[in-house]
Structure P
Amino acid sequence: MSNWIKACAADDIDEEDVIGFNHDGRAFAIYRSASSEYFATDGLCTHEAVDLSDGLVMDYIIECPMHNGRFDYRTGEAKGAPVCVNLVTYPVKVEAGSIFIDLG
């Protein structure tokens, strides 16, 4: 069952960047790739629960600002120590200039 939530305006995110989004007591991260594709994951690092929206985005990788753990934000796959637990990812759609994520 879909549960689409408006997260932000598409223009709120620069290319190769991330912003945070909070909904119903949960943190999410919304990403925009260099080719203007949009993605969403849980917003906290699986290692120490640090806010990923403060991290560095390069290519399709988000790097946690605390211990430099890395994730592929398209799949949530943990890509570098100290992280070993993948991020949860969420479907994203763009409608009328807004980003929606499906919290299922």
Structure Q
Amino acid sequence: MLDSGINNFTIFFLVAGLLQLFWVIPMIRRWGRPLYYIGLGGTIVLIIMWVMTRVPNPITKGRALPINSISIVTELFKIAFIIITALIISKERSKRTPEIKQDLR
């Protein structure tokens, strides 16, 4: 979007993208499921917002923002993040299940 000039959408998605790059720290350090859910939810919201800005609507003043190869690749990486995070959450949940059953005995 930088080639068409800097506007509010450009700034928002640029800042959100930079924040997503730093979100790798809680993932690598395994800071826990609450942070995984926050990252998962935030990424889903960003994908929805990206899709909304790519169709004509009142938010974009009746015109759709352009779709280019970089934005498609970025969205594919976001989808991969969602899948990987969901797998991490399910794996941690399945690890914890035997511990809970053992505590009940």
Structure R
Amino acid sequence: MENCRYIAGKGGTPYIKPKKTTTGNVPKGKGWLTNHPYVDMLDSYKSNKKEWLRKYHKRSVIESVFSSIKRKLGGYVTTIKRKIQIAEISLKIIVYNLMILVRKKVGEYF
């Protein structure tokens, strides 16, 4: 629930899939506001579940890409300085994209 507040505070819209056991009922007497980002997210989920899940699926695709990059190129950075870490991560993303491109091009010939 605090994740929803953090995401909304940064200007984003939270898409965190509710558990199957979530009823969507707002707890009473615990300082909840009707405009809490978690409550808004649940309302959006309940009102148009199909559209909400379509948007949520974009997140799962991105997480799959991150997972693939970590498996293929390592889930760590070897540098200490922040600027160089950013460059290292950027290079991993470029290498990953090149690997996908080569795999697609090679597939066209066979």
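Nothing in this text is a laboratory measurement; each read-out follows from the coordinates by a stated rule. Remember, predicted model here, so these are calculated numbers, not experimental data.
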semi-axes √(5λ) of the Cα gyration tensor in Å from the coordinates reads 36, 13, 11; which among P, Q, R: Q
If helix-only ellipticity at 222 nm (-39500 (n - 2.57) for each DSSP H run of 4 or more, over all residues; to 500) computes to -24500, which of P, Q, R did it come from? Q
